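Each structure below is given as structure tokens.
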Structure I
Amino acid sequence: MSITQQLTEAKLILNAKAIVGEGALWHPREQVLYWVDIEGRKLHIFDPKTEQDKVFTVKERIGTVVPLEEDGVLVALQNGIHKLDTETGKLTFILNPINENDIRFNDGKCDAAGRFWVGTMALDTRKGAAVLYRIGTDKSINLVLDDLTISNGIVWSADNKKMYFIDTPTHQVRAFDYNLETGEISNSSVVIEIPDSEGSPDGMAIDADGNLWVALHKGGAVGCWNPETGKMLRKITVPAPQTTSCAFGGKDLDILYITSGTEGLSEEQLQQYPDSGGLFAVKPGVRGVPANFCKTKQ
């Protein structure tokens, strides 16, 4: 069956009008979807059962969110990584490895050992200004990759022997051998090349079969690739060109949630794509894997 025959369109479930929706993450314990609006400076918690979207204004650009093993979440704000109390919205500063005023956090996730991996980017997206940090459970900070431009999607294989990573302007997904015990990466290789015509690779999720689902910014889609062959298997179209991140959720992890944005869209584009900035969902016929909890000491 051709890729064209396997096209599926995601449906709008929340008309949020986010500026830069990002960081989609299904909370395994709470059974709700966390996501952020980076430029809107908001943390969203969407409950599909009630269709209610709880919003916390955090007053700083917010790159991503990860669930804590205890209650609450960690949020990567432009002025540092904080614990956020999801009942009260109270922020508690944890640490900040960034010294420059024009650098902000971008995408990030936790590995199976509870370490928080989070990348950065310059506000002007200049080449080589971004890095990828590994924050240990003891709050140690390690700079793992540098000379990046837009540090983005990151996931691990089910056996924790591979880490997949995106630096957006390269249009590549890189794989690294992964040592879960130490958090060290080695043997970088390019496993997927994404054509410019598909859009720019942004956030990323992995399914139970080990295939990678990549949000295609300016491509209005999420593509699914097999990292063993580098081949695109299928594509989910999204009626919003700025598709930014995706995460599997729902009781059975069989719903793909997709965020989008409106930043930089012309009036004509906003009229053409009125659902831009919304949250979308689709059942792609596969299941995801549960998100890992962060075990960083508070």
Structure II
Amino acid sequence: MVVEIVNYLVLIVCVLVGVAFVTLLERKILGYIQIRKGPNKVGYMGILQPFSDAVKLFTKEQVVPTVSNFLVYYMCPIFSLFISLLVWIVLPYELGLVSFNLSILFFLCCLSMGVYSTMVAGWSSNCKYSLLGSLRAVAQTISYEVSLALILLSFVMLIGGFNLELFNKYQEYFWFITVAFPLSMVWFSSCLAETNRTPFDFAEGESELVSGFNTEYGAGGFALIFMAEYASILFMSVLFVVLFLGSSLLGIFFFFKSVMIAFVFVWVRGTLPRFRYDKLMYMAWKSYLPLSINYLLFFLGFKLFCFCLVYN
């Protein structure tokens, strides 16, 4: 038990350091996309910039709106980061950290719990901009959770279990992206919507909602929300590799692929403009949902065909 706790604490430290460098990677890439330098003053080539920003944010005075629901307002960023870090234990580490057979269900539970921190953070601020931003973010997140759950259900049908370790075994000879390329693109764009990233960042809106559900947050509260968002982005990148580009977490290529997917997250942000909100919801329910259901039926039929082939 003690060893598992120590392992998990080491994992949390590694994730938080990874989050710091993902923010640096994003600012550098966006800088070059927009033909400017990006962070380049603090440390060698700006490598210490994320740590400098963290020190600045956590040493600033915490401002609390007088009409806010203080305890809930204060706890929401902590809960948001806690959920983002807790979900990391579902990955098949093969090092004896945590291994359980229902990791896909645990991931979906954590995904659903993340909605509450967004919704309550907007409500507890007692600000109309924050409330509207949180309502939009929650509607968007719940809509895209449906397609994510159906895609995962398709793979559950295919591999015959809820354990993510099965993906490594089934993808030793070919990657699932070869048989389900449209599904991988739907998964990736749903991940963008799930993590409130451009072009689906409707929790924000400079012209009408300022910064969305985190408008009233500053200093440490803002830093925790920011870290939770980037921990989710990093996790979704890693999960994409596990699901579609299968390789063991002990291999160097796994981390190379994960960084490439994180790079695509940033590339999309630097390239695409924000969608219209009604187009976003239309895409979730009229495009992604039918495609996910069709693939679910296809994988079910494929599994039955293989079963009949083996036993006849």
Structure III
Amino acid sequence: MARLAVDPDTVGKWRRRFVEHRLEGLWDEPRSGTPRTIEDARIETVIIRTLETQPPDTIHWSSRSMARASGLSVSTVQRIWRAFGLQPHRLETFKLSTDPDFVAKVRDIVGLYVTPPERAIVLCVDEKSQIQALDRNQPMLPMRPGQPARRSHDYKRHGVTSLFADIATGRVIGKCYGRHRAKEFRKFLDEIEAAVPDDLDRPPRHGQLRNLQDPLIRNWRAKRPRWHVHLTPTSSSWLNQVERFFALITERKIRRGTYRSVVALRAEIASFIEHHNADPMPFRWTKSADDILSSIERFCAYNSLAKVQMP
């Protein structure tokens, strides 16, 4: 009673029910209230219709259109959808890699994260291109109780920049360039070279094959044999941990920022990276390669089965 902060009668009731009925006694008894009036068959009909059909006039069901079609109330349809996790109004995107070496590359990349080589540092390198310096045509309206902050839909674009970034142990090496050609990538590799201690091997990975095949990059790599490149599979940027930093800077700085010039945008990005590096938190990879591949296999198997069963 003291440990759980409950009444002594409550402790006595559940001890008594366990002694008399063992585990069966721990199930709560039916409570009073209005009995459910919608039978399972009607609920099943709503679920099947939501999953396997479309209304005649639109591309997805709304709670009101389903209520009219099923003869139920709007609130009842909404409760059924919530109970079974159905959200017909939402649409997300996906893209499966067609890389013939997908499995081998996944195991290679995840292996670098989980068990990095001794006396080496693993660098995750990529670029975030077309970062726009957007200036809103009207001042932003601040947040108020019951109302979120608002900004004008109209904007003026003052130009774009590209951010090349690399992460290692949470610390970010980043540089903005006006373009994202092999020439700029070559300059960024020099930035990494200067920032990494000379007594370490460097097994970075990078997913942009067009840059790695450029003669300028090939010559740079040929002169530095300690650099070992590990390619991510095609259409699998989610395997690159630097993408987590790109999502972070987009959420906290770029998306809601107002910039009147590319110079101002670059200064804000540099300030964010400097602040991040003052107290860097390592990016920890938690999923094994087997877990990733099993998840993709289940996804493909489920959707293949659903496609076969669809009318």
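All of the numbers you see were taken from the coordinates with simple rules; none came from a lab. This is a predicted model, so every value here is computed, not measured. Cβ atoms are built from the backbone, for glycine too; each structure is taken alone.
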Original post:
Looking at structures I, II, III, which one was distance in nm of label points 7 Å out along Cα→Cβ at positions 52 and 268 calculated from, given that it came out as 5.1?
Top reply: III
**OP:** Taking distance in nm of label points 7 Å out along Cα→Cβ at positions 44 and 244 as the quantity of interest, name the structure among I, II, III where it is greatest.
**Re:** III
**OP:** Taking distance in nm of label points 7 Å out along Cα→Cβ at positions 100 and 284 as the quantity of interest, name the structure among I, II, III where it is greatest.
**Re:** III
Original post:
Ranked by mean count of other Cβ atoms within 10 Å over residues 28-35, which of I, II, III sits at the highest value?
Top reply: I
**OP:** Compute Cα Rg over 2.2 N^0.38 Å for each of I, II, III and report the one that scores greatest.
**Re:** III
**OP:** Match the computed value -500 of helix-only ellipticity at 222 nm (-39500 (n - 2.57) for each DSSP H run of 4 or more, over all residues; to 500) to one of the structures I, II, III, and report its label.
**Re:** I
